[in-house]
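Trainee: Below: a set of structures, written as structure tokens.
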Structure I
Amino acid sequence: MRDVSLLLIIPMVTAVLCWRIKQNRIGEKLQVAGALLNVFAGLSLAWNVFFHAPVTGWHRLIYVDALGAFNVMLIVLIGFIASLYSVGYIRHEIAEKMINAEKSRYYYLWFHLFIGTMLVVSVVNNLGLLWVGIELTTLVSALLVAFYRKETSLEAAWKYLIMGSVGIAFALLGIIFLYLSGANLFGENTESLNWTTLNRAAEQLNPQWTLIAFIFVLVGFGTKAGLAPMHFWLPDAHSEAPSPVSAVLSGVLLNTALYGVFRVYTIVNTALDGKASVYLIFFGLFSMAVTVPFILVQHDIKRMLAYSSVEHMGIIALGVGIGGTLGLYGAVLHMFHHSMAKSLLFFAAGNINQKYHSKRIERISGILKTMPVTGSIFLIAAFAIMGTPPFNVFVSEFTIMSAGFQKGHLTATILFVLFVVLIFSGMMYYVVRMSFGEAPSKLEKKEVDRWSTAALFIPLLAVVVLGLYVPPFFHKMIQQVAFVLQGGKL
């Protein structure tokens, strides 16, 4: 429990200190140190869970199994990389007079509170508290989406708040219906909404109520996860937020919303004897299908990456829906691989936007000439996110495809491959166009701030290495998470 306590306290303390300390250089180093401390706390917690046993405490309000530990691990890792990247990014914005020094303190305040709210979601046992945690992520991250206070960013934040709130309301109804499905078993027991309680009694829950509950939760938390057709907030929010925030939104917030869906799915799928999976397959494929036309006719680099996130959330949902040991393994692996590759892409895109002073694709060309390091990394990350071998995303996509054929989901798997190919074609056209070609004459051959460039190499390592080799300990961790998603109890 000490690791859990530290995990929740560190971001809050870091946020407040960064807000109160007026010396910017001290504050920015302090926030990196706080994020690094959180990495140690998160990885220590994950180690205890994966190699010993789930962690429980606070009168069973806290419960961290392999699924929770996996999400914690992703949050602290992406959070640290984003905090490191933010130093150079925010310095550049101050130098360009996009923001002032005082506003940077508010950025770090909201950024670390945002990380803290996602960690709360990952460690609570009670589904009601999980709902509260996801609602808090909406409120805090909306402030970051509206950070620049421009008309477009305020509009994006407003749309995000409205759609997020409507989605969260649906999810709350779903959780109430899930409670009703076991009301005759638990009565007014204070633990009747604990995931551990519901999961143990899943086979005894009322199947009609559990199905209704799952549909509401899928639509509700699926809105936050960016599943189509509830995804409309996502391209605007990702496009308008500061690039490190876009990386966190895409890399871990979407996973955290899916985490809420999967917590309920493990209960409902057992209660319905596996029949809930068809809904995940449908929403997964539909999310991929919706992405295709928007990728093919895109003009904004960050919106293109945002629509790519809709695709990949669909792939994860599809993998869990296909199920079986191989399908779940591929889905969990894809959660990790997408987080690393997509956050890397948003970081690289942030460097490019600051260099070219534009997000418009037609105004960006010759990246490899003007920014050799960032351009090379951007090209690698783009190939990775498109599922090109030998990078990490290809491994998880191939695993899900293999599971689809193995489980007899022939039509769904063929559609999956078709959508991946179409999206690959669209993204490849724009990526090649931006990476090569003539660079604008007014731009000198120089990288942006060294902090922003150095941060790129951490996720790059995961993108390259995990495409070629999966370490045994990492393989074991993914297996344990997949086991929890099957309804197993560690």
Structure II
Amino acid sequence: MTQFSTSDLSNSPATETIEKYDRVHQLHPWAAMDAWRKNASMVMQQAKGIYLWDATGKRFIDGPGGMWCVQIGYGRAEMAEAIAAQVMKLPYNSPWTSTTEPSASLARSIAEKAPGDLNNVFFTTGGSTAVDTALRTVHFMNNQLGRPSKKIVIAREKGYHGSTYLAASMSGKDRLKSRFDVESRLVRFLPDVNPYHRPDGMSVADWCDEKVADLEKMILECGPENVGGFIAEPILCSGGVIIPPEGYHKRTWELCQKYDILYISDEVVTAFGRLGHWFASEDVFGIVPDMITCAKGLTSGYLPLGACIISDRVMERMTGPDQPVMFSNGYTYSAHPVSCIAALKNIEIFENEGILEHVRSISPHFQARLQALKKFSIVGDVRGMGLLGCIEGRPENSGTGLEAERRLGALLDKACEKRGLLVRPLINMAVFSPPLVITLAEIDAMFDILEDALAEVTKSLGE
């Protein structure tokens, strides 16, 4: 196991200065606006494999895998070498006027791995801009077809699709207070699809029927002539690793086919190995969508990059017989050659090390250890697939409502951190998606910490 010297990582003035700069000047994502200058963020210094070291030299298992993204683990020298070589060869290229070998080769590689006829790759800066591109494609296609009213996109409660204006408008994280505006004219939300929240006595099959019916009801209420797209994560990851009931994806895809609605599969988290496949849409859930969005694991987080993959059939419908029309969507850093070379090296590492096969082989053990956490009284539900997992807490004796749930989540987060495990707290939930290179022994170490932390929190709450 790799260890780092901590002789220069103590609580030195340098570290205190970094903390001060951070508090005073850096606004973090999802900052609490009543306390953002008060709370010190953990200063991370180094990483290797599945581990992170903070400025004091303390080691943590990276339970969230960065932000669902560090698939190949940290500290890959071959990745650094590939990035450095491309920086020296060609650090930037304008995608408006020319192409590069990394971007063209990566586009072909992605198209070969994507399902069906999804052969057209538009590179973006990350997941949010990939989703924006997919949504703008819905609008562009229907304008091109002379259907200017067919613009509404149906999304789901607890879904998350990004932070840009359009992508944020499609995100349905209903329990988060926000002072941001959204484009409500272009979106409608379906009710929660989480089987854990179905009424007492209702079967999962009946729940699935109801959720599929929710989609058709919404289409008919809006009018099929007004609905242009349906956007769905195969697993609602930021919503708490919510796995819709079996058969849901195929049946909602069939409804989209019936009403000529573009199906957007948001695979920003699930693509590139998280479920043991390049893409989950077809290999896991049996559908070939009209578009797939991806990012995160595309480069294993080493550099920012996203992609919107568009089917041939959609491209044909956007290519009209009339006067030339520009698909005027793009970013300064679209198809960035250094990011693209990082993605190509990432794919090479996947293939050389059999990472997809590794994920499929260790996932049953990961999920078995996850399911065993149900024995704790404060655990209401555990759910997961592949190397994705979520614990949903149930603070029965320590109060009810949002504040009690936040307290439980905070206690579990603190107990895990104390023991050297980072998880991602989401109100009363803890979610984790470790690097895909995690070993069986490291899975056991992670869940041993979770069990110990849950025991401590259970005792402290008197459950």
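Trainee: Out of I, II, which one gives 16 for relative contact order in percent (Cα under 8 Å, 6 or more apart) as computed from the coordinates? Show your work: numbers first, answer last.
Mentor: Values: I: 16; II: 20.
The structure behind it is I.
Trainee: Matching task: 0.10 is the computed value of FRET efficiency 1/(1 + (r/R0)^6) of positions 244 and 404 (r between Cβ atoms, R0 = 25 Å, to 0.05). Pick the structure from I, II.
Mentor: Computed on structure I.
Trainee: Separate question: Looking at FRET efficiency 1/(1 + (r/R0)^6) of positions 172 and 324 (r between Cβ atoms, R0 = 41 Å, to 0.05), point out which structure of I, II has the largest value.
Mentor: I
Trainee: Another question, then. Work out distance in nm of label points 7 Å out along Cα→Cβ at positions 100 and 348 for each of structures I, II, then name the structure with the largest result.
Mentor: I
Trainee: Work out the source of 3.9 here, i.e. which of I, II gives that when distance in nm of label points 7 Å out along Cα→Cβ at positions 300 and 316 is computed. Write down the numbers at each step before the final one.
Mentor: On the way: I: 2.3; II: 3.9.
Label of the originating structure: II.
Trainee: When Cα extents along the principal axes in Å, for residues 28-131 alone is computed for each of I, II, which one produces 49, 28, 17?
Mentor: Computed on structure I.
Trainee: Work out the source of 26, 13, 8 here, i.e. which of I, II gives that when semi-axes √(5λ) of the Cα gyration tensor in Å, for residues 52-91 alone is computed. Please list the in-between numbers first.
Mentor: Numbers: I: 31, 11, 6; II: 26, 13, 8.
It must be structure II, since only it matches.
Trainee: Ranked by percent of Cα pairs over 38 Å apart, which of I, II sits at the highest value?
Mentor: II
Trainee: A value of -12500 was computed for helix-only ellipticity at 222 nm (-39500 (n - 2.57) for each DSSP H run of 4 or more, over all residues; to 500); which of I, II is the source structure?
Mentor: On the way: I: -26000; II: -12500.
Computed on structure II.
Every number in this text was worked out from the coordinates using simple rules, so none of it is lab data. All values derive from a computational prediction rather than experimental measurement. Cβ atoms are built from the backbone, for glycine too; each structure is taken alone.
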